[in-house]
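Dropping the structures in below, format is C-alpha cells.
Derivation of every value follows stated rules applied to the coordinates shown; laboratory data play no part. Because the structure is predicted, anything quoted here is derived from the model rather than measured. Cβ atoms are built from the backbone, for glycine too; each structure is taken alone.
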Structure I
Amino acid sequence: MTVHISSEYLGGLRCKSKHATSASELLTDAPVDNHGKGESFSPTDLVATALGACVMTTMGILAQRLNIDLAGMHADCTKDMVADPVRRIGKLTAKITIPKSVSAKISPLDREKLERAAHSCPVHKSLHPDVQSLIELNWME
C-alpha cells in the first residue's frame, strides 16, 4: 500500500504536511536546540510519536481479533538525540501503560500475545539498528 504525504516549507524552519487520503494536516517546527522555535512537533519528535502510536495500534489490531477492549491504554514516549558522529535520534523509549480496568480482564496467554505484538510494530521494526528502541509495557494490577 502506498500513501502520499505532501509537505510545504513555510519558512522559519516550519513545514506543513498533508495526508492525501484523509486531508489531515500537521505542522512541524525545528526544535529549540537546533535553531527552531519549538512551537510544534519536530520531525524527529514525530518518530517518537509514531513509535508509541504504532505500538498501541498494533496491539489494538490484535486486541480486536481477541475481542479485547484496550481503551485507556496510554503511551509516554521519550526521544534522546545524539550529536556524534552526526545529529540523529540515539534512543527512543515508549512506555505503554495498560490500565487496571483493562489488564484485569486479560488472560496470561492473551497478555503474552499482546506483548509480542507490541514488539512487532512496523515503526519499531523499521528503525535503524543504531537507534536504541525500547518498548516497556506496564500492566497495572
Structure II
Amino acid sequence: MKVILLKDVKKQGKKDDIIEVSDGYANNFLIKNGLAIKYTTGSKNKLDYELNLKQQEEDKLVEYYNNIKKELEKKEIVFKAKIGKNGKMFGTISSKQISDEIKKLGYNIDKKTIVMDHVIDSIGVHKIKCNVHKKVTIILTVIVK
C-alpha cells in the first residue's frame, strides 16, 4: 500500500515522503497512529499544494535574508576596547555583543546564527560569518578600535 508520511518515521522516511509498505503495517500502525495517510489522487494533490506553499514561503525568506545580506555587508560594526600596556585587549567581543550592535542598526539577527571562527581579542578588522539561513550566509565586518 502506498502512503504519504505526515511525520518522520524511523527507518521508513521523512515527512511528506511517499512510501510503499505492507497493508497491515500501514493500517495498523502508520494510519492508526496518525503518522501517515493513504495515498490517493486527492491526498497527492493536497501534498503538492502544501509543498508548493512551503517552497514559496522558503523563497520569500531567502529573498528577505538576501536583502539584509546586501545591506549588512556594506556596513561595519565598530567596537571600542580598552588596551593594556602590552597591546592586549581587556576581554573579548562575544556573539551577543555583535548581535546587539546589529539590532541597533535595525536588523534582528539571532546571536546563535553568528559563527565565531576565532576569538575577537585584538584590535583590527575581523570577518565573522553569520548563517541566517541554510542558503544565506552573511560575512560581517567587525572593527575593534
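Out of I, II, which one gives 13.5 for mean count of other Cβ atoms within 10 Å over residues 4-11 as computed from the coordinates?
Details: I: 10.1; II: 13.5.
Traced to structure II.
Match the computed value 2.1 of distance in nm of label points 7 Å out along Cα→Cβ at positions 52 and 68 to one of the structures I, II, and report its label. Provide the component values of the computation, followed by the final result.
Values: I: 2.1; II: 2.9.
Value 2.1 for distance in nm of label points 7 Å out along Cα→Cβ at positions 52 and 68 corresponds to I out of I, II.
Comparing structures I, II by distance in nm of label points 7 Å out along Cα→Cβ at positions 116 and 132, which one has the largest value? Each step should come with its number before you reach the end.
Values: I: 2.8; II: 2.1.
Top value of distance in nm of label points 7 Å out along Cα→Cβ at positions 116 and 132 goes to structure I.
When mean count of other Cβ atoms within 10 Å over residues 20-27 is calculated, the result is 13.0; to which of the structures I, II does this value belong?
Values: I: 10.4; II: 13.0.
Going label by label, the one that fits is II.
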Exercise. Taking mean projected area of the Cα convex hull in nm² for each of I, II, which is largest?
Worked result: II
For this session: Output the label of whichever structure in I, II has the greatest value of FRET efficiency 1/(1 + (r/R0)^6) of positions 84 and 108 (r between Cβ atoms, R0 = 41 Å, to 0.05).
Result: II
